[in-house]
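Asker: What follows are several structures.
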Structure P
Amino acid sequence: MATAKYFCGTTALKNVFGLHNAQFAAIGGQRSKHNRYDGYSRMVGHTAIGPDAIMPVTRTIFYKSNPSLHKCDARCVNATGHDCECSCGGENHGRGN
């Protein structure tokens, strides 16, 4: 089983929930196929550390339950998929795209 991790850029998010499309646009969120919650709302979350602000989800990473924990390199940074098993824990996954 994989664990889903959510990010806004490089910032880890927690307590992800759906925010109505109009409210999502008001906070400056960019709509994409990656942050769709349902037909009427988009995914947002609170920052894991720091002030309790609402931020849009820009990346969703599925981290394997038994990862190989190999050293993070260009394969991870330039990845196009959503599955990660390297030592960064998904933080760098797909960030170079």
Structure Q
Amino acid sequence: MASKRELKKDIDYLTYEVVADCYTYMHMYPEKNRDEVMQIINDTIAVRNDLIERVNHPDAKDDKKKNKAHFKTIRKELLEKIDLSFQNLSKLVK
């Protein structure tokens, strides 16, 4: 299992990639879909904060199996939510 530190870095990296792409879109198209893009940014930041909180406070610290499953779930949810954010941004670009 990767360390908590690396998982937090992955969460931050992917979150900031979404946010950077959103700001790039707003820079390229200043009049279009500003509210929708800001909603994507806000949702992504909320997901980031929730995931970091869950990494910092695992449910079962002493049980290795539950702990491993907990972090696996976090990683899976991270990828799903970030992918959803990118899909939502892609819909606006089209």
Structure R
Amino acid sequence: MVSTHELPSGHQVLSIEFTSDGGGWGKGGEVRLYSDQMVVGQGRLSQTVPWVMSYVEGLNVGLDTGTPVSEDYKVPFRFNGTLHSVKVTLLAVAASF
């Protein structure tokens, strides 16, 4: 997913919203990228990870040390800016196993 707007320098709140298709493991959904509550990109994620991840391939912040989520970059892919804080909020979980 790539922003449709050039993001300005300086402090911003970046966020993502994923709305799942639901109904089981590996389903896709709609994704929206936000910068300071303004939609700056959106698209479709055709599928998600169809299994539970181990602690080795968990959430990375500021770099990707494991398997890349895209073939558009090579690991380790490091963010060279400054992250002042990171907050992860899971709003709802509905699972069917």
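Each reported figure results from applying straightforward, stated rules to the coordinates on display, with no laboratory input. In this text the structure is predicted, and so the values were computed from the model without any measurement.
Asker: Which of P, Q, R yields 37 for relative contact order in percent (Cα under 8 Å, 6 or more apart), as computed?
Answerer: Q
Asker: Here's something else I'd like to know. One of P, Q, R was used to calculate helix-only ellipticity at 222 nm (-39500 (n - 2.57) for each DSSP H run of 4 or more, over all residues; to 500), giving -2000; which?
Answerer: P
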